[in-house]
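Following are the structures in question.
Readers should treat all values here as calculations from the given coordinates under stated rules, not as data from a laboratory. The structure displayed is predicted, hence computed values, not measured ones. Cβ atoms are built from the backbone, for glycine too; each structure is taken alone.
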Structure P
Amino acid sequence: MLFHSLFILACFLLDGLIMILFPNSFDPYAMTFVPCLGLSALVLASRHMDKTDSLLMFLMFGMFYDFFVTREYLIYALIFVLLSFIVRIWSNHMMESVLECLLLAISTIFVKELIVYLYMLMSQVTQMRIALWLTNRLFLTLLINGVLVVVIIFASRTIEDYILLREKRIRKEESISWLDLLSKH
């Protein structure tokens, strides 16, 4: 789980770097891109965790996102916890293909952006119409993240392969130790 956490943290830091390089405009008519590499890495890593670890990871990184990226308090943590339940339900019906992982990540980004938009509408932070939100914020966010998520999928698979090789090596060393102990008796 340490490798997953470090990978997810690196992706969230990369999100922050992208936000610095390409700042968002406060003009409601400007095209906006919201990087979601950290969320995508979290979604992909949570598929290989049990429910409790997955929920805690979503909560922890939601709080990280709240305090260090958006400076909102517990809004994204609650959204991420809700997303953990949605991802758990969706991922039970999916395989490990690149296309399915891409669709899972993109649909999770869509749901997150929709919840944020609905929250901003209800709290009257924005008066943006849904058509304007779809064209100016969601379109570019999903398009660019769709390309970047493919890289995250392959990086996530590389980490999973490394973890499996490491576990096999540890198991092999353990079995050799047991055989040595049995042969001494």
Structure Q
Amino acid sequence: MSRDIQKVTYGYEPPEEKQKGTLIFYDAFEQVTDQDLDLTVEVAESLSFAKLVLYPLHEQTVKRMSKEPVSSFYKREDRLHEWKRDRGRSIAVIESWEGKRKKYTPMDYALRHLTEKYSGPHFLYVTPETANQFASYTSFKEWIVKIRLILSSEPRLLHPLLEKYRHRWQVADH
């Protein structure tokens, strides 16, 4: 453990952090448009998050979660990198951990990886459909006390556990 000595003047107090926490956008990014991504950045900035992590899902994960056809991981990831480069969004980070795994990754593993890697508090930005799926998992009760949810739109149907933990999620203000 290194000991870096820093000299400060008497009575110095470090400036209070204005931005903290991480907003994690957990999605396949197949149907997400550039405007949706811009709105997510606006949500992250309005809630003073230090980072917005875009977490694209691997094809195997999408197949198990939704059974919908999806383009290959690298194509969706490249589109995200192109959006970030074109828009110059420094707050956004594209997490390619699932692409390195090259297989199905349970949501628990992904959340554990993300919460260990990025500073808290952690908020998960998801669609209402993904939120309902997440609520149906056995580990939902364990995770909902560690993270908060931000839903991209108002849900039409609510899973009973989402209803029970209504105080742990909110709908994004666009």
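Can you tell which of P, Q yields 17.4 when Kirkwood radius over Cα pairs in Å is derived from it? Intermediate results must be reported in sequence, preceding the final value.
Numbers: P: 17.9; Q: 17.4.
Only one of P, Q returns 17.4 for Kirkwood radius over Cα pairs in Å, namely Q.
Starting from the value -11500: which structure in P, Q was helix-only ellipticity at 222 nm (-39500 (n - 2.57) for each DSSP H run of 4 or more, over all residues; to 500) calculated from?
On the way: P: -25500; Q: -11500.
That value comes from structure Q.
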Comparing volume of the Cα convex hull per residue in Å³, for residues 106-145 alone across structures P, Q, the largest value goes to Q
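Comparing distance in nm of label points 7 Å out along Cα→Cβ at positions 66 and 82 across structures P, Q, which is largest? All intermediate terms of the calculation are to be shown ahead of the outcome.
Details: P: 1.4; Q: 1.9.
Largest value of distance in nm of label points 7 Å out along Cα→Cβ at positions 66 and 82: Q.
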